[in-house]
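Derivation of every value follows stated rules applied to the coordinates shown; laboratory data play no part. The model shown is predicted, which means the values in this text are computed figures rather than measured ones. Cβ atoms are built from the backbone, for glycine too; each structure is taken alone.
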Structure I
Amino acid sequence: MDKGEIANLEGYLRKAIGSTALSVKARSGDDGDLLANGAKIGDVTRDEDEGELSYFVNVGVSRAPGAKKDAPIDDAERMRLQAVLREKLGGPHLAVRARPRKTDSTEVYVGDEFIGTLSRDEESKEFGYFLTISILDIDLEG
């Protein structure tokens, strides 16, 4: 990722999430780190496929202490996840909403704007959930 892409990604994420604490740091090739107040909180991957350019942001969120790996995401867990994401990303208006007929993932919004999906990950030893934000290159224009 070049400096222009990084600046555009930072601007987009800061605006979309409502947090000036976020920044992107290039790592190598098409990979980067998502930082909040200088601390790494996630990964950024650049993907170019058949002339289409997109970016994927992944942020791990820990499972509640003592929670089962396959526990459904109920109202109480959604509220906990919302508080964790608001603190981690610095976005006070993030909302974690239930998905119809799904109990292993949620949708994440800022106001009425969908920004990503938070999915349960039963395989990860470090995290119980991953927030995935997909960004198209056209989202970064302007």
Structure II
Amino acid sequence: MRYEHSVEIEATADTVLAVWTDVERWPEWTASMTSIHRLDSGPLGVGSRARVKQPKLPATVWTVTELEPGRAFVWVASSPGVRTEAAHRVAPSGTGVTATVVLDQRGPLATVVAWFAGRLTRRYLEMEAAGLKRRAETGPA
């Protein structure tokens, strides 16, 4: 199953990626996250891990598998029967950037998970994109 959501943001790619890669602060700007705790220290990079808790979902450990400074980061989480990959990408557009989050779920239980949580997943991606736009354009409240 694949979910995708994009938003136009009037900010630089570096600004947007700085907000996105500061994962422990996500709960400050999106209600789709209850808490995020890094399981390592230092800047986010390939191999970095974080425990993510979202409303209505079990806590999950995500591991960064790709990091392109100023362009993107990708992390993955696995649970029995499902592997989830979330890509966070920025691309220049108009007066700023287009920020796109893509979530792919694969495995023997991916269809079942999509049936139960597909609507929630789409809503959370929309909430994340809207919150990212607010934070990147206006900074911390």
- Which structure, out of I, II, was helix-only ellipticity at 222 nm (-39500 (n - 2.57) for each DSSP H run of 4 or more, over all residues; to 500) derived from, given a value of -9500? II
- Query: Once volume of the Cα convex hull per residue in Å³ is calculated for every structure in I, II, which label goes with the largest value?
  - Reply: I
- Among I, II, structure where distance in nm of label points 7 Å out along Cα→Cβ at positions 19 and 83 as derived comes to 3.1: II
- Rank structures I, II by distance in nm of label points 7 Å out along Cα→Cβ at positions 43 and 131 and report only the one at the top, that is, the highest. II
- Message: To test your reading of the models, identify which of I, II gives 32 for relative contact order in percent (Cα under 8 Å, 6 or more apart) when calculated.
- Response: II
- Task: Output the label of whichever structure in I, II has the greatest value of distance in nm of label points 7 Å out along Cα→Cβ at positions 27 and 91.
- Result: II
